[in-house]
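Visitor: The structures considered in this document are given below.
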Structure I
Amino acid sequence: MTGEYQHSIDTKGRLFIPAKLREELGDTFYVTISFEKCLTVYSDANWANFTDKFNSLPYSKTKAMRPIFAKAAKCELDEQGRILLPQNLRQIAGLKKDVTVVGVSNHAEIWDTAAWHAVEEEELSPEKLASVMDELGF
């Protein structure tokens with residue numbers, strides 16, 4: 001998944017999912033917490049891969065990941081291409097109205113727009129990008 005999309009959460013907690021991401025996510029997908037202050041969105045297939053990897057780990061290593069599953073919500077698109085983001089997830093990620101949906105390879109992330117701008121500012125410097133690419137062997 002790729003791209004960056006600006007949207008707003010309506011007063012009922014619904015968020016429009018961009019058409020390009022809807023194609024990749026499908027009609028049903030999973031939204032859960034992240035290790036950053038955002039939400040992570042997985043297609044059915046990618047959630048199954050995530051779950052399979054989780055299930056292959058020893059119990060001692062999975063305990064710390066319980067909140068990811070406990071807070072996960074299975075979401076379905078309405079006729080207008082929106083999902084209802086549960087209040088508890090919006091609160092955890094600090095999502096109020098303006099959000100940025102970002103494609104990140106095998107998943108998407110939903111950020112408060114101001115928080116996303118701060119992340120972008122920190123991560124988009126040429127020096128930071130060069131350092132990360134070097135560290136990853138690119």
Structure II
Amino acid sequence: MLRVNDHIVIDEAELAESFIRASGPGGQNVNKVSTAVELRFDVRNSPSLPEAVRSKLMVLAGGRINREGVLVLTAQSHRSQDLNRQAARERLAELIRRAAQKDKPRRPTRPGAGARARRLKAKAVRSEIKAMRRSVDRD
């Protein structure tokens with residue numbers, strides 16, 4: 001069980017892990033041991049996610065989600081397979097937590113009196129500069 005928060009718990013059967021060889025430095029170990037973890041989670045068909053969280057997660061995941069609605073996370077920062085597994089699961093949980101947060105509603109605001117005054121003053125100064133460029137009419 002992957003506990004995301006008090007309301008969302010992901011069953012182990014919904015997570016698919018495969019182990020691959022990590023890229024980068026590591027000496028002979030990198031050529032022998034598959035320590036990197038590729039974690040797959042089917043967002044579109046998961047019974048554990050509420051509909052609102054599911055749709056927001058699909059947007060948040062961006063390029064990490066494929067056409068079938070499967071989220072693919074790769075963790076390879078640690079040299080041990082177990083630490084990479086934990087890192088991938090924590091990244092998944094954090095992503096779902098962000099999707100579960102309610103967006104704060106935006107309240108429309110108006111510019112303050114000082115901002116309006118500064119804007120009008122700047123317009124007046126600019127107008128004065130342009131007026132001084134004009135030719136003087138001598139009648």
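Visitor: Upon calculation of distance in nm of label points 7 Å out along Cα→Cβ at positions 18 and 34 from the atomic coordinates, which of the structures I, II produces 0.8?
Guide: II
Visitor: Additional query: If distance in nm of label points 7 Å out along Cα→Cβ at positions 58 and 82 is computed to be 4.8, which of I, II is the source?
Guide: Of the options listed, only I reproduces it.
Visitor: Then there is this: Which one of I, II has distance in nm of label points 7 Å out along Cα→Cβ at positions 74 and 122, as calculated from the coordinates, equal to 4.7?
Guide: Source structure: II.
Visitor: Identify the structure, out of I, II, from whose coordinates helix-only ellipticity at 222 nm (-39500 (n - 2.57) for each DSSP H run of 4 or more, over all residues; to 500) was calculated to give -11000.
Guide: I
Visitor: For which of the structures I, II does the calculation of distance in nm of label points 7 Å out along Cα→Cβ at positions 2 and 130 return 2.4?
Guide: Working through the options, I get structure I.
Visitor: For structures I, II, calculate relative contact order in percent (Cα under 8 Å, 6 or more apart) and state which one comes out highest.
Guide: If we compare relative contact order in percent (Cα under 8 Å, 6 or more apart) over I, II, the biggest value is for I.
The numbers here are math on the coordinates, done by the rules we state, and not lab data. Being a predicted model, the structure only gives us computed values, none of them experimental. Cβ atoms are built from the backbone, for glycine too; each structure is taken alone.
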